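Below you'll find the structures, each written out as structure tokens.
Derivation of every value follows stated rules applied to the coordinates shown; laboratory data play no part. Since we're looking at a predicted model, the values are computed, not measured. Cβ atoms are built from the backbone, for glycine too; each structure is taken alone.
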Structure I
Amino acid sequence: MEIIYQLTEQDFIEAHKVHRDRSGIRKWSMRAFFGIFGLLTVVLLLGLAVKPSMQAAKNDTPFFVVVVVWLAILLWLPRWTMRRQFRKQPSAQGPITLTINSSGTRRRWSGGSSEVEWKNYIRFTEGKNQILLYTSPACFNIIPKRSIGEAELNNLREFLQQHVLVK
């Protein structure tokens, strides 16, 4: 099977989300974190609206500052980091040809190529718009689904389930 594609900044951003949410615990702990901070923020704002006072506003200001900082760290920073990583990685820009066969994968791009045997892949994860092939717990290759037809995608899933040995 041969897949030809070109990665985008959005692919990197979405791949980071898929990587971050690959386990249910991480996914739900992040949602719980946002839910708790959201609920506390609403309660404090309702308290200020019902009984406005300068002292209460001063007391609540540090909490609101922490919420804004955490939102920036959790929502904006990963996006910025992935965009920066994409822009500074020449091998991610331009056309990529991925050949998948029974011995492994071969990636070719304008600056070089790599070959990886199946025994070196530890897992794969599927997101809404891409498949991530892992060679280590944090290192993965992105395969955008937009570059694969539906029938090929089903074949790829089956092929990966047979060849990627989860350790």
Structure II
Amino acid sequence: MIGFIAAGLVAASFQSKSVVTVPQVVAPLAPPKGEALLLRAFAEGAQVYECRNDDTGLRWAFIGPEAELTDDGGHTIGKHYAGPTWEAIDGSTVKAEVVTSVDATDPSAIPHLLLKAKENGGNGVFAKVRSIQRLHTNGGRAPREACLDHDVGRRVRMRYLATYYFYGDPPAAY
């Protein structure tokens, strides 16, 4: 019963008074033909990096995101973490892989991405997601400071914002 109530609350929080339209993007970031926009979510959090010394030398290695996802009204609807994985408050998840990356117009911002779902879990809002766009990024790039011997193992959280658009099969007509 609690799961059913939680799923209803998530569905209600995803209902927006404003109409969300498919964003205009360069061709490499376009979702596959036939997929419909299911959801837009705003992410605020950090891109996490770790100083490592490996075959390529000392460098800041990307570990993963840690962000809260909100709807148009600012209500928490889920979280985003390493995988990359998106998890809704109803427990549904989507794990994806990058298909295309395009530099953001702001050089201090992480790139815009098109991702393809490789694993879905649960029965909620992320269960039927097939593609994801990361757009409107702000911040999140690796630290500009050098990764030095005494920094090896140190993790740094770089603040970022992004808008995620989730696509899947169009809803069935009634």
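Taking distance in nm of label points 7 Å out along Cα→Cβ at positions 43 and 99 from the coordinates of each of I, II, which one would give 6.1? Matching structure: I.
If you line up I, II by distance in nm of label points 7 Å out along Cα→Cβ at positions 75 and 107, the top spot, with the largest value, goes to II. When mean count of other Cβ atoms within 10 Å over residues 123-130 is calculated for each of the structures I, II, the largest result comes from II. Among the shown structures I, II, from which was the value 11.8 of mean count of other Cβ atoms within 10 Å over residues 59-66 calculated? Of the options listed, only I reproduces it. To test your reading of the models, identify which of I, II gives -16500 for helix-only ellipticity at 222 nm (-39500 (n - 2.57) for each DSSP H run of 4 or more, over all residues; to 500) when calculated. Label of the originating structure: I.
When percent of Cα pairs over 28 Å apart is computed across structures I, II, the figure 26 traces back to II.
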